[in-house]
1. Which of the displayed structures (1, 2) returns the greatest value of relative contact order in percent (Cα under 8 Å, 6 or more apart) on calculation?
2. Computing volume of the Cα convex hull per residue in Å³, for residues 246-373 alone gives 208 for which of 1, 2?
3. Looking at structures 1, 2, which one was log10 I(q)/I(0) by the Debye sum over Cα atoms at q = 0.09, 0.10, 0.11 Å⁻¹ calculated from, given that it came out as -0.50, -0.62, -0.75?
4. Consider the structures 1, 2: one of them gives 1.5 for distance in nm of label points 7 Å out along Cα→Cβ at positions 366 and 398 as calculated from the coordinates. Say which.
5. If helix-only ellipticity at 222 nm (-39500 (n - 2.57) for each DSSP H run of 4 or more, over all residues; to 500) comes out at -25000 when worked out from the coordinates, which of 1, 2 was used?
6. Where does the value 0.25 come from, among 1, 2, when FRET efficiency 1/(1 + (r/R0)^6) of positions 150 and 286 (r between Cβ atoms, R0 = 30 Å, to 0.05) is the thing being computed?
7. If you rank structures 1, 2 by percent of Cα pairs over 31 Å apart, for residues 102-293 alone, which sits at the top with the largest value?
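Read-outs: derived from the displayed coordinates by stated rules, not from any lab. Since we're looking at a predicted model, the values are computed, not measured. Cβ atoms are built from the backbone, for glycine too; each structure is taken alone.
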Structure 1
Amino acid sequence: MDVKAIREQFPILNQEVNGHPFVYLDSSATSQKPIQVMEVVDNYYRTYNSNVHRGVHTLGTKATAAYEGARDKVRRFINADSTKEIIFTRGTTTAINTVASSYARANLKAGDEIIITPMEHHSNIIPWQQAAKATGASLKYIPLQEDGTIRLEDVRKTVTKQTKIVAIAHVSNVLGTINPIKEIAAIAHEHGAVIIVDGAQGAPHMKIDVKDLDCDFYAFSGHKMAAPTGIGVLYGKKEILEQMEPVEFGGEMIDFVHLYESTWKELPWKFEAGTPIIAEAIGLGAAIDFLQEIGMDKITEHEQKLADYAMEQLRTIEGIRIYGPEHRAALVTFNLDDIHPHDTATVLDAEGIAVRAGHHCAQPLMRWLEVTATARASFYLYNTKEDVDRLVDGLRKTKEYFGNGFK
């Protein structure tokens, strides 16, 4: 993989921040966008900006073709059977809330169980808390091992015949843990439950095959995979989506409207009320083209090498504590001595290095780790070993700045 050539496609990386060459290590929060994606979105607004589905004029027809073409690119990207299984949303959060508000509330009752883990992002906790409150179902957690992984033995102990929904991250946004989704899906299905996967940190970094995983729902966001903000995807098995009611109502999603009753369009449009997220969906399609031209397997391999190198180099810093398992996705979450992670991130920013600091929308996990916050460096296809070296040097300067000495 020619990382130098890839970096040239990301203009934002070619700048100085605070007098230093810019190093971006916050792709788990949002990735940077390549020229190809920006040009496709710009071209839409410049040459064929129009609403979709509604008009027969030339621009409307072209916009509709591009929008629905992007849907088919998503279908192929995750190996879904049909574009009817691909619903465009504002992001992972909206996608998960759609399932929690529609499927969960229609199918849960008192005594039923929703199973999640303590490593989940808030967007895969709070919707299930609300669904449980609304239906009388109970929320249960699969316990974590000391290194932040889960054992299939514990999954089998936690999932019971009362379990109706299992909701789990493909990859933890804090620990980098890669969960065994295929095996967990099999356990869920053995008990008659459905599984929804939070793929926000999975889809950008690895090849996704929803049929092989046998997940019932898979949710992910475009902005973490080189696409614009404000666009995401909910994949759902067709037979399940067809039974679900929409959660938003209005234009686009209707078939016939009468004074007192209305009927809905077929999949996937019944879940896409109002003017769709047109430019952003087209941008997502361009991002998928960009990623697939490079090759998802190559991206995964590159990131794995970076994560391994980062772990090796960070461990040379005295006083650093790294959270999560040895084998992980392309991120490293850590704390440095007794320096607050916000202070660590501030010093790094002064060196032109962008990392994340805070609770990462995972407060239950922070309590499990017995910390209030952490710093996180996350990598993507445009990062290099030199970026890791800059991070390590920056952390040494952080220790020096706060008077802790450095080695």
Structure 2
Amino acid sequence: MTAIQTPAQPVMSARRIFMIAGFGTALEFYDFTVYGLAAALIFPKLFFPGFDPLVGTIIAFAAFGSGFLARPLGGIVFGHFGDKYSRRTVLITTLSIMGASTFLIGCLPSYQTLGVAAPILLVLLRLLQGFSAGGEWGGASLTGVENAPEKRRGLYGSFTSMGIGLGSLLGSGVFALLTLLPQDLLFSYGWRVAFWLGGALVIVGLFARRSMPEEKPSAAPTQGAPLVEALRKHPRQILLAIGVAYGYNTIAYIGSIFTVTYAEQRDYSPTISMLFQVIGAAVFVISAPVMGALSDRYGRKRIVGWGTAIYTGIFFLFFPMVDAHIGWLVVLAYALLNIFMAAPQGCIPAFLSEQFPRKTRMSAISTTYQTGAALGGGTAATAAAALFAAMGGNPLGVGLYSAFAALVLVLCTAGLRETSKIRTGDLGLKN
């Protein structure tokens, strides 16, 4: 097979790119989201019984984090095939694996029925989810970035970020509706509907991705593994990109997953807690393309840096705002958190993609982003819940943990090149 060449000029409309990159990623991250929410609300009782509720939640979050262990491997494997052969095939494969594993999670018997085999199978299917997600983000991001008009890569790259927010919105919305069910029905079959629905919706994304054009052969493919070449020629960018991904994924998963547990610990019902997540996700979907477009005009580093700094300050205010139990104030807290969480995420697909040349780009961004996600996102919810428990319900430790991750994100962003004004064909040609 011949290596691929992605086009220097856009060959697909913005709507088509969104359907392939944004909507496809939305379906994949819907599956990821419902697992995270189930880990907060359902799995402690069904798969990890016999523990204190908060301890059971920590263990369920650890199982959630296990999926991140497989993400770097997925990034390496799918990134390699995406650079050498076909990104279209990779995107179809990742979505298929995610859909199948999610549907099967919905079919799993509980611990009471299957014993210790139940949580083991849950973790194995979670690993499959992580493996597929490892290749999804890089391929979807490049669909937008490499087909964008000049000076619009930030906006088009943010379609993937919109997909992440849309997936969270759908997942949170479905769970919010399911929590209205009587508890016995919710814990027996109700929660399974969210996973079965995710598996079924993937079929829609597959139709969109099968319409992608096949890539043209590259005039100068890598002779060996694209990742090896990227490590050899761009080691500094690789390390800094991992730091960016670590920092962002840490603050994002604390802000989107741990906050469910926090609201419940502050006596909000599961339904109300889910509604807050829905509001936050809706704000994120709107904010991500705005931030991507702003980065096209003002630069990636400026939007990522200032957005992350403001997010950090708001996160410390988030806890007393939620504790106040004043409706409009809590909604404002979730909205502000997601506006500024979208600042780095809206820029990162283009920003990291622009650091590397085309022939090694998918391997480089998939591996770096997923390694950072494993180090940060894979531990964030568990560590935050453990800090929260260790400090007797005081969220200060969680806030400081998030601030540390934000500092790593800002410093690593500062160390990378500003790339928003570089022509697409010249990206990655200079270290």
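1. 2
2. Of the options listed, only 1 reproduces it.
3. Corresponding structure: 2.
4. This figure was derived from 1.
5. 2
6. 1
7. 2
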